[in-house]
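Enquirer: See the structures that follow.
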Structure P
Amino acid sequence: MDAEVIIAGAGPTGLLLGSELALAGVPTRIVERRPQPSPHSRALTLHPRSVEVMDMRGLAPRFLAAAGTTVPGYHFAVLDTRLDFRALDTRHGYTLLLPQRRTEALLEQRARELGVRIDRGYEVRGLAQDAAGVDVVLRDGAGRDTTARARYVVGCDGGRSTVRQAAGIGFPGTDETLTGMLGDFAVFDAPPEAHEAGRAAGVLAVPLEDGLTRVVCVDPARMRVPSGEPVTLEEFRAALVRLCGHDLGVADPRRLSRFGNATRLADRYREGRVLVAGDAAHVHFPAAGQGLNTGLQDAMNLGWKLAAELGGWAGPGLLDSYDGERRPVGRAVTENTEVQTLLGELPLVPEYRRPGTALRALFDELLRIEGVNRLLAERVSGIGTAYAPPAGADPLVGRRMPDIALSTAESGATRVHELLVPGRFVRIALAGDERPAARETHPRVTAVEAVSYDDHAVLRGVYEVLVRPDGHLAWVSRTSDPEARAAERKAALADWVGA
């Protein structure tokens, strides 16, 4: 075997997945067709759940130090009323504005620290799997083909994923019907009234590092142009004049591109020893900046499950639960981005301009209702992600474990996310009578007794929890009797981490 796992693609999803596997002791190799990291950034944001993911591995300080700005919310369909992330149940109630290339650099640093092998300039050309592993055909920069073997392969190689296609995984959905334009400009000199007019017309202008400004727009006169057609500076300026009454003073473009609304979801996330994650599993219009963030959470879900399978301690169906848990999330993201795209497109179509404008006004009014705003904020941010509990399990199973502060008998003051840094399960006794049980040891579980902890509505009536490595609840006990709870605990540990 060249590695236990070969990951195709050194984007954020592949790099985080490689780190998660290496943290669990799995020899991992990442292959990437690009010889160098891209100097451009498709995505610009880390939403609250992604910042929590970094916090759970002790990486949040690196990302916060690298970011220039945090903002307290984000847009939904570029409506005037923003989603309020400050109201969410998280310590990270903000969006971290961080260009993708810097996110990738930080994740690559992390992967290399953990010993992940990253080979650039190698493109996956095909694969074949058998009962024991997968043979992957790789082509190097000189056009030479070699074959590498691994026990599992994960395609994190984008929307046109060779891994997905070679594994025979379908990618149903809808073709592109709408395109927008994106430009990163060294010169941006917009008068205030033009800037405001552009915002009202759905034009986004976001300051980037190095003094650049990213401008994103959908031009009614050009929104049916195929995404493969190059964008010119003249076209971009003309679009801005139509939308804003002014070209916003854009000049010296460092990047111009077109993007479309093709929306697709893999019909399964696993085919034997081949799995897909990130854009290889789901593509959609880049509404509300959810693509990169969804991919990171795919990686967080898959990493410990694949490590468990390779380590021989995974329970029946654990690896298949990656598809069962993450594919519904992918479907929800593709659906809400389609809604946002429609809200932006209808007012641009002459025959739907009036009802489309009215629909946007209605949605904007609804977003001013606290409960509606929070619901959509939870969905876009990832904070609301909850996996369906198994039959008979406590309703909390599958939900995020709150990052409460607690004082433990073992190490004093800490937080749940700090306990998750090693990537192990965490068992937290909240009952105050668990000193003997808390001293029980298990190679895959950190067990602590909470002498005191923050009051949290989710945990009222709960005596003990088992938290998965990805921060979701695996087991919850509401049993006050220590002996009965010990029996529950024994069964839960057997189910989740092996006898």
Structure Q
Amino acid sequence: MIKKRCARLMAVVMAVILVAGSGCSRGGEAEHQLDPKQPVMITVWNYYNGRTKSAFDDLVSRFNDTVGMEKGIIVESVSHGDVNQLAEETFNAASKRLGADAMPNLFAAYPENAYRIEELGMLVDLNQYFSEEELSAYRTDFLQDCSFGREYGLKIMPVVRSTENLFLNKTDWDKFSGETGADLGSLSTWEGTVETAEAYYEWSGGKALLGIDSLANYIIIASVQTDRNIYKFENNEAEFSFDEELARIIWENLYVPYVKGYYANLGKFRSDDEKVGDILMYVGSSAGSAYFPQEVTLSQDKVYNIESSVLPYPCFREGKPWAMVQGAGFAMGKSDTAHEYASAVFLKWLTQEEQNLDFAVDSGYLPVENGALEQVYTRAMESYSQAPEVNPAVGLSAQATQKMLAEYHFYSNPPFSGSYEMRQFYDDYMMTTVNSARMKVQEETKKGMPPEEAEKLVTDEAHFRIWYEGWLNNMAKIVGS
């Protein structure tokens, strides 16, 4: 693999040199030390795989064959498999740990991951490369988490974004709805979803209705929807503000449904749970719509096709329509003038409307420029209608997200010291306490206690107080307050 990749890169280098020899001018690039005769190679680390990786690699090849060849820039794309692995590899590189690879010129990063690199002093302020006019082309709330405070500057450039949708097995929902009268409209609120989940649990003989891919996102957005923002910022410092009212909302609408089995997270991803019929629906990234299963496998002998339906992210009844906007942008590692400028040239090219729209449509993400956003659904629908092999959930997700873009606000909490650890803690603490409670219920049930009474033991006021104090104590340690 390494030899093949090097061979491809050498071919590009030779092509650049040949074009340079035919009389291409360096033009205004001389001051930035770019020379087609001696091309600068920049390394871009990402976490893309599958369809997204193919789409990104195609763009890199297009850049190398056009703008890169003209200016003397060669981009090498390296995938690290998943976002967590990429975060650790980049942190190790920035920390110059023994055995770590050299710091990449550009790397995909969520804000909390990039902030850790910023604390090491290894990120470039992109304001020196992107003008205010250029930045005005971006959707404003897609940029909100890209600056770490005024004195830090612009440290991340969004390339594509995603939000979260509610993905539904319509085939089995129709059976449930036909017998119980359950209405899809009830799924527009979290309270209605819990009520529906209880009805489904009883109707199905103890199966979960819903799974949630990111419990951290649920918790953060719950705080924003209900005007009880879990973070308060002052002078770039974050204060954890998990008041008791917010805790009770999360307890009643997340913790208790999981403990009672109305909700479930069983496999690595919720699409895995959907695929084997353990859940009927899940909240997941709009960018993952292509992974919604088109059949359910209950056993080796019982496999059946299903239709999909995709709905906007639920809101609380008394809350406001907010949803998470996510997706790693690209941060630039400090190096020398030539490599930094070359990285900026590629980054600008990648976020321009034509390339950005192509990447978004091919990968299932949202483009970041307003002009591209206005076109993406028309282009996406045309693309999907002409390709029957494409998962129908992709087009349905685009429709749900289009409605959200018109009616919702989007949130991405600014990164700060400890934000990376906080997000990990939200998921870990929630599932650890839920699993512990469920084990207690099973133990008491085996001893002869009725399930309803066993559940009361771990969902009463006393257990809420213990659970809530656990949040406060652990978060105080993370934020250092």
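Enquirer: With relative contact order in percent (Cα under 8 Å, 6 or more apart) as the yardstick, tell me which of P, Q scores highest. Could you put the intermediate results ahead of the total?
Expert: Values: P: 16; Q: 20.
Going through P, Q one by one, relative contact order in percent (Cα under 8 Å, 6 or more apart) peaks for structure Q.
Enquirer: On to the next question. With Cα extents along the principal axes in Å, for residues 44-195 alone derived from the coordinates and found to be 59, 41, 32, which of P, Q does the value describe? Before the final figure, lay out each step's value.
Expert: Details: P: 59, 41, 32; Q: 64, 40, 37.
Working through the options, I get structure P.
Enquirer: Upon calculation of Cα extents along the principal axes in Å, for residues 292-451 alone from the atomic coordinates, which of the structures P, Q produces 71, 46, 40?
Expert: Details: P: 71, 35, 30; Q: 71, 46, 40.
Answer for the origin of the read-out: Q.
Enquirer: Can you tell which of P, Q yields 1.00 when FRET efficiency 1/(1 + (r/R0)^6) of positions 180 and 284 (r between Cβ atoms, R0 = 30 Å, to 0.05) is derived from it?
Expert: Numbers: P: 1.00; Q: 0.75.
Answer for the origin of the read-out: P.
Enquirer: Quick check on the output: 24.4, 87 is Rg and Dmax of the Cα atoms in Å, derived from one of P, Q. Which one produced it? Don't jump to the answer; show the numbers that get you there.
Expert: Working: P: 23.7, 75; Q: 24.4, 87.
The read-out was computed on structure Q.
Enquirer: Ranked by mean count of other Cβ atoms within 10 Å over residues 188-195, which of P, Q sits at the highest value? Before the final figure, lay out each step's value.
Expert: Details: P: 15.2; Q: 19.1.
That would be structure Q.
Enquirer: Out of P, Q, which one gives -10000 for helix-only ellipticity at 222 nm (-39500 (n - 2.57) for each DSSP H run of 4 or more, over all residues; to 500) as computed from the coordinates? Don't skip to the end; give the middle numbers.
Expert: Details: P: -10000; Q: -15000.
The read-out comes from structure P.
Computed from the coordinates by the stated procedures, all read-outs in this text should not be read as laboratory data. Source: prediction; values computed, not measured. Cβ atoms are built from the backbone, for glycine too; each structure is taken alone.
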